[in-house]
Structure 1
Amino acid sequence: MQHRVLAFVPVVLAALIASAPAVAARADACPAALTCTTVTVPIDRSGTVPGTIPLHVEELPAKGTPRGAVFLVAGGPGQGSAEAYDLGSPTQAEWLRFLYPGYTLVSYDDRGTGRSDALDCPALDTASSSDDEAVVAGQCAAQLGPAASFYSTADHAADLDAVRQALGFDRIVVSGVSYGTKLALAYAAAYPQHVERLVLDSIVAPTQPDPFAANVARALPATLAHYCAGGLCSQATPSYPADVVALVNRFGATSATRETALMLLRIIIDSDLDPGLAAELPAAVHAARGGDIRPLVHVMLLDGSSEVSSPEDFSEANYIATSCDDQPFPWDPSTPFAERDASLQAALDAMPAGAFGPFGTWAGELGNADLCTDWPTPVSDVPPVPAALPDVPVLAFSGGLDLRTPTSDAAAVVARFPQGHLVVVPGVGHSVLTADPSTCSALALRNWISGNLTPAATCPRSKPYVAPLAAFPGAHATRHDAASTKTLVTQTLREAEAVWLATSGLSGSKARLPGLRGGHVVETRDGFTLVGYSIAPGVAVNGTVRIAKLGPPIVLSGTVHVVGADAAHGALTFRAGTLTGRLAA
């Protein structure tokens, strides 16, 4: 599953602390601390399709007495591991050495990602609907030609072993996140003699992703309820899961609005990687259910503003190539493209009641099946589902708020390993080790890999970086006295804080985004500037706010000026989470 890394968490954690032979050659440009290598692999190991792919490999030597090697495998598919783990960054190197003491760290950009000939089909970036995506995916396959059938997980596993051979390691630890866990499991099944241990973060089971994402739809309401446990969302809605189910099904009931229903579900799923987006959604969904759609449109804008654009950062074409080469689809390999839609519909019609939880079979479009109807079916791949797995030590992590790789799937995978341990981290979503501010998961990994200490099955729940927002003010102007204006200013700053975290927080990109009812916010690396920013008619805020403490929770600091026809006016200072100052009518 595609995943975006929360860049600030490693900073917090760092403070604590087989067919064709591979050809290796020293690369020219490489950070001083690393050894960089190019490992050349064939496109098609059978030799039918000619050509090779240069894999960019980075190696960070162990400090002290070497204990072995850890291969770090990123998610996606489509995310280059060398790009994602950035071993040349001193902060990243310190954090990863904290997690894996004594191990040499290896990351490489797999075929079609990062600096390993990243696949790029520009038309994929402009597709505006599921139907458009299916068409442009077929065009992408035509652009790639015969090579399109050689980006499966089996091909990626063979590449991983080629890198292992080239670097001279016999047995390795494979540490994967998201899709990287599926690749790690496929590698363990295909090359069990070369696996020392597995570290699996946010598990994509060997049989996943479901081409219809039915497992995701079924688990979604319970995960949303977990997010709001303990009355966390009570100021926004009496029941976040009920609001989501009712609103999504309202949109999903007709073909004219079905695309909106799917878009909303995808945004909700995105929130398991984005605490700012997660904080906005309960109030926005509740407002939309009551007839005020504007907050939800505002949230959709936030989600779209954080999409990755560079194929070197994330290759959409590689994501599609691997997904369509891997998955078992409800059509025979010989089925003509024109007949595959009918096969899809027949498979959906045959699914039992409740297959998608509280949603209709239309929710099957959450998966990738319809995206691959015009993709050539591979004919030479090893089946990606392993029949047997090695008996090696396994440590797995699952976030209690993970909406894309449910904990139930992780538990089923870990149960296949006699030496397997699953750690559930209740307060975080997808990509646990980079999203867990408590350090519980990081310490569990360090203690397990360095001393074989058995980890606890669960971690304490952390506070959120931004608590779920209170209900959005109504769309009608209301005269406010000093006390109610102060309350609205606090809400406005909390909402701007969520916007900052949901989009370009800590990136320093100076993104400019409109306010819900007017004005805009300009984001900076350490905070944001509000210019006439408003979430309530007639009440606007100007000023610059700094993130005084990253938290969780985030603590704000700064002075703002309150203006607007319906507000009490004046300056307010935000310190230690409390507003002080006097407002005049």
Structure 2
Amino acid sequence: MEFQKLVKIYEQLESISSGNEIRRILSEFFKEVPIEDIGIVSYLTLGKLGSEFESIILGIAEKSVLKAIGACGGVSINKVKEVMRKKGDVGLTAEELLENKPQTLIPVGKLTIHEFIHTLHKMASMSGNGSQERKEKALVGMLQKVTPTGAKYVTRVVLGTLRMGVGEMSVLDSLAIAFTGEKKNKQFLEKAFNICPDVGEIAVTLARDGLQGLEKINVKIGRPIRMMLAQRISSLDEVSKKMPGVVAVEGKYDGERVQVHKKGEEVMLFSRRLDTITSQFPDLVKYVQEHITKDCIIEGEILAIDENGKPRPFQTLMQRRRKYDIEKFIKEVPVQLKVFELLYSDGVYMNKPYGERVAKLRDIISKNKHVMVADHMETENVEDIDAFFHKMLNDGYEGIMIKSLSGEYQAGTRGWNWIKWKKEYVHEMSDNFDLVIVGAFHGKGKRSGVYGALLCAVYDSSSDRYLTLCKVGTGLTDEVLAELPKRLKKYESKNKPINVVVKKEMIPDVWFEPEVVIEVLAAEVTKSPFHTAGVALRFPRFITFRDDKKSDQATTLIEVKEMA
């Protein structure tokens, strides 16, 4: 398929704000796409080069893209920068400057999506001296083969700034409509996607083999599974209503959740976002090789610990999320893995009862101080649960997880087989929320020159949209205020993002694509005529950035409404 066909769809999607219309256009388009192209088209529609866990990083700087535009258009870099300042967008800059690009002596043909994705993968593999120049040259070669409008989207994909408001759930909806005729069949696609979070593979399997093919997709070591999420309660007394009888109670830790895949001596680590983080924790890889006796897929929490094995703050652990000086930080920030789930070992375990899963965990982990099963007890007495909760707090942990002994591991789902209970829930403030920044308001007085407040949203999984919930101005220290522009700059948008829904009373001074997640503490949830969530937070306070979460892993509209 020619890349230009994709460009025509991009142009349509960019001008539409209706989620249903986006799904209609995409589903009609998917019907026309050859089976051998449907996987690539699915990735590119999301502005991606492959699945999330493949972690394909082009590593090309914006200035290199601008130089490629200049080279292709036969204009100076100063002229490119001038247009860039005016347009504020690399794609629009490319579109304008390549309107009258010089003709090549030898016809270069037209860019196909296969050539496009192959070239991008090849660029991602380039490293070392001269790699930026080689990437520029490859980009120039593609820009010569596309229209000015095509150049707009080529450069946006290259820089990861496509942002048409199309998320994974919208693509799954559209695939369901295209290949089964029914949007309701999306549930089968999502079930497969939860254990195979690769939209390209889901698309190819569905187009080739139908819904029956999706049923054959199974757990595979080396390919992450979307992580299960926990429900909330307002009082421990609710536990017996949600989970009658004896329950398991585990420690809840202030670390980084990780999914560990082990096959022979090979160990792979995946974050909550499904990013590959193996290279950042070579010491943990060694511990897993030494102390886990079977091929398996397990989940746990990576904790930073002191010389006595006591937990250190989450911010300390985040020093380990780096590409350089890893050996130095292994010594300065040693880690420990608290394992709380078994998803695979000699077959799929996630569908077995929790009691059976945790028993098998104890069998495959040899006793040591680096990798261990999470703190655990079983009871039906709420007083025992409360006592264990306070013991975890005294030990320096975050709280507890309450689990149904008969419950399955529900991949990608927030089900009642898990309940979380944290220290924040029993303070004067009722709960914490993971919210997505979608806008900012300019500061006044002491905050003149910086952002005075952030417009934050929840994720509505049913529409794949972000609905505003509150303005956050409290808790923003001078350090955070200084950091915000740096974090948010790459997501700044001249117009309201397509997948954000806001009322006129809450129009911010600056818009942001919904990418950055923050943790917010609030007193209660109240009804609101001004926020599109229909509710708002009372006295919201910024706590920290949640770099471990993608925007569609933020607190959902359903969760918030259950608290109102």
Structure 3
Amino acid sequence: MSIASALLLLTGLCGFGQDLRRGDDIREAIRIYGQAEVSIAYPGFDAMTEYASRFSVSSCNRKYARLTLSELTADDFIRTALPYTLILPDATKGVYTASSADEAMLWQSYPTWKHYDTIMHRLAAQWPEVCILDTIGFSIGGRAVMALKISDNAASDEEEPAVMLSASIHGDELAGFILLMRLAEYLASGSSNGGLPGELVAGLEIWINPLANPDGMYRGNDTILFPIRVNSAGYDLNRNFPDPENPTPPVVQKETLDMMKFMEEKRFVLSANLHSGEEVINYPWDKWTRTHADDEWFYEICRRYADTVHLHSEAGYLTYKNNGVTRGSEWYLIRGGRQDYITWGLQGREVTMELDKTKQTPATDLESLWNWNSRSLLRYLGEALYGVKGKVTDKTTGEPMAAKLFITGYDIDSSHVYSDTLSGEYYRFLSPGIYTLTFSSPGYISKSTEITISDWTSSISADIQLEEISSVYPAPPESGLLIYPNPSSGEFGILPPTGHTGEATVTIASLAGQVISTRHVVTLPGIPELIDCSHFPTGIYIISYNKVNSGTVLRGKVVIGPFISR
């Protein structure tokens, strides 16, 4: 049957209604196009969340929702008996295919698969000092899932924040595919010219993955013809990752496993996943209605993205929800999304960028989308240059080490971060404020340091040295508060009795009783809490240790003097 004949049949089925032959139009659409998109009336938040756990939701507002059905989910949807409208692909919006890789690199058309492969290799070959092509893995259909690393010393693993932009995990969402290839060229070509591109390439390790789902986009063809949301096995790859409620999703797909391995190795501190279907910047959580510990920071970086777009775009673009910004759970709850997996499971920070209401962006709109979003994409990458950064090392050997960075009274739901096992580097993005950072590692004395983030573009360096427990401290006291060494040069540890460990408040005061510093800590049996008062004047200070909810306060005195050595 020709496509024209099939369209006539589908038109007849849609007109027949949804009674005796309910679902025939859905099945026929899947046979022809590889998927069926249906619109349903918005059923309310709870029902929408339940449907999102069964079907792939491509867009949703308070009036209607669009579901994309594959062979795996069509029968389940048909059995729901929900009234629906079948949405057929618009034949007049067929994507324009470039005649060559050269034409495709004018960024006004879409490449064939061979063009795409050529473009990615060409970018790496043309700027080899700053650009290297890597392979994340291969799709079920055998296509390479490629990524470009762009950095001033691309062949080396430098002590720089690693960031990633990725697009088209849904194969029928095309805009990000072109935007990221063009961004890669812009960064590589402009890396030696100074300005923001040069600063980003010099200060970051940037990874760009324009196409995360090649089988969905190309569907066994060399050209983009009726691309589909899911992979070739019918799974929505952006519902296929682990999360706390679903740590082992059923039938994890090859593309998902490859991406997870790649991200676990690179440990991106900041990333974004580009989509189409709406126009909004979406941040965690998608799976919980409660907020992330860094909710204010997430909102601010998304707000900056949208506000920068609004300076250069036509009126009305990127204005969905809160003028272009939303927390994911304000739509409906989903499980298995990549955004939450990276943020919860890998202690990274990822947002989802929905950049076009039309999923299959007409080639004539690509230039406008670039002009509206390119500055914001660059600025988003630049967010990784701010915050607190440093290196954690063993105080005795000087070797880098892995440590947990936790902010007591602030971090929840796996929002803490870790220093890198090999380099000892850590990065933590924070809103303006005063924070007590606690670094801990098994067998080492925890160490806390207070930092102040004065504004949204603060960049603070704080290197940390941790000492092994066995070589420094005696056993916990039976009573009272052990302060050691005492006298001290300003760095000392406090050790409460084993029965008084846990969450506590430590107050440092002068002999006259004036409180100088207060910090929240979490102590462990036999592991001293390291206090840094090296910036205090010489003198005697009173240390008070108040375990939360215990009613008991332990006190001691410490002598601080610059003449003391360890």
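A compact table of results
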{"read-out": "Value 27.3, calculated as mean projected area of the Cα convex hull in nm², assigned to which of 1, 2, 3", "value": "2"}
{"read-out": "Given -1.10, -1.10, -1.13, -1.19 for log10 I(q)/I(0) by the Debye sum over Cα atoms at q = 0.20, 0.24, 0.27, 0.29 Å⁻¹, for residues 353-416 alone, calculated: source structure among 1, 2, 3", "value": "1"}
{"read-out": "Structures 1, 2, 3, by mean count of other Cβ atoms within 10 Å over residues 489-496: label with the highest value", "value": "1"}
{"read-out": "Structure (1, 2, 3) behind the derived value 32, 22, 15 of Cα extents along the principal axes in Å, for residues 393-432 alone", "value": "2"}
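Bear in mind these aren't lab numbers, they're just calculated from the coordinates by the rules spelled out. Note that the coordinates shown come from a computational prediction; the quantities given were computed from them, not determined experimentally. Cβ atoms are built from the backbone, for glycine too; each structure is taken alone.
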